[in-house]
Structure I
Amino acid sequence: MKLLDISEISHQTGIAASAIRHYEEKGLLTSLGRRGLKRLFGPEVLDQLALITLGKTAGFSLDEIRDMFGPDGRPDIPREKLNRKADDLDEQIRHLASLRDMIRHVAVCTAPSHMECPRFRKLLRVGARRKPKSGRHLLEKNRIT
């Protein structure tokens, strides 16, 4: 088995060496040794990094992604967790679509100013009720049409 050093992995994946070291510190990756000062990894690290990147893109935290690896470092992803994340993404898509539609309306609204547009005013009220920690808009709950 040919070991890859961190610079080779960074070059092949486009992921910064500092990020790879961070993933190792968080327990997502395991180096197999060193060549001089450079960490060495098995070839499976490329698949692990692809899963980490995919997981981050889907909105999983690094801790959640770490839990997606079995003790052997291979993916072991509970299907119910994937279904919950897919449901969350569906909800986010609905929220974003609603926001997009509102922005398009405001862009072509014939009201003399945005503040005179009833739909824009409703968007402001909905936005003011948004929970800051959740990062989610209440647009779907208060569907603006």
Structure II
Amino acid sequence: MKATGISTWAGNWKQGKGTLSTTTDTFKDKPYSFSSRFEGTPGGSPEELLAVAQAGCFNQALANNFGMIGFEAESIKTSATVELGYGENGHPAILGIAITTEAKVPGIAKDKFDYCVERARTTCTIALLLKVDLGMTATLLA
């Protein structure tokens, strides 16, 4: 399976504009610019796509980890927040990703839940690509 992202751009770095798309109908021609990435104005950013990828990958890894020890999640909800800023060299950099998850897993003990969360945080496919701190907050729902 291959996933393809497409971006267009016209103009210089700070005043130019572009679009972000996938080849599926998931994400089509979402406008983005310097200001939507770095200044919080309306529009998209590549970092949003990274955040969605991290959250989705983590959820599947967590569900798999539960299954490996005989449990099944009734629900998992995860958000990933990508912090974009500037590195020590003054260049744009992803400074970290904060993952927040809550899951309802009937019958699981907190220590096994924590084990599965940590394993998913460090071994999901997207996490293995990243060279930033992946912060984690996890809640086991009753």
Structure III
Amino acid sequence: MSHSGACLCGAVSYEITSEVKETGACHCAMCRKWSGGVYLAVAVPKDGMKITGEDQIGICTSSPWAERAFCKTCGSSLFYRVTAEGPMQGEMHVGFGTLSDVSNIPFTGELYIDLKPEAYSFAGDGRHQMTDAEVTAMFAGEA
């Protein structure tokens, strides 16, 4: 099943050409500020998405290992891209809310679980959860 989506105004649209297996949540302070709450996203490998309207994409370097893309016209958060060298370089985490159809995409994990605000929680158990230190080690190669 292919997945497509767009920003709020439609200036940027995309089609994911790789399989979408799951969605996850990020509770880090940057994702909360960027999304206005928890950031839900689907992982897409490098070159796993065709984008239309790339000239309308703004980029913000948000950490030593990643950048965030947004629509210059409406400001919608589009994706987070890993820039650090290594096997994850180029991987994108595309905003779940920008997908046109989110049916049959299981919610399987949470990042920065130790930074999650007390004001909310998700129903259900059994999701993979990683702490700040574990995520930092995964992306930046340091503990």
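Taking distance in nm of label points 7 Å out along Cα→Cβ at positions 43 and 67 from the coordinates of each of I, II, III, which one would give 4.1? Only one of I, II, III returns 4.1 for distance in nm of label points 7 Å out along Cα→Cβ at positions 43 and 67, namely II. Looking across I, II, III, the calculation of distance in nm of label points 7 Å out along Cα→Cβ at positions 51 and 115 that yields 3.3 traces back to II.
helix-only ellipticity at 222 nm (-39500 (n - 2.57) for each DSSP H run of 4 or more, over all residues; to 500) was computed and gave -3000; which structure, I, II, III, did it come from? Structure of origin is III. Name the one structure among I, II, III that percent of Cα pairs over 25 Å apart of 24 was derived from. So the calculation was done on III. Kindly point out which one of I, II, III the value 15.8, 53 was derived from, the read-out being Rg and Dmax of the Cα atoms in Å, for residues 59-106 alone. That value comes from structure I.
Any read-out appearing in this document is the output of simple, stated calculations on the displayed coordinates, not a laboratory observation. Note that this is a predicted model, so its numbers are computed, not measured. Cβ atoms are built from the backbone, for glycine too; each structure is taken alone.
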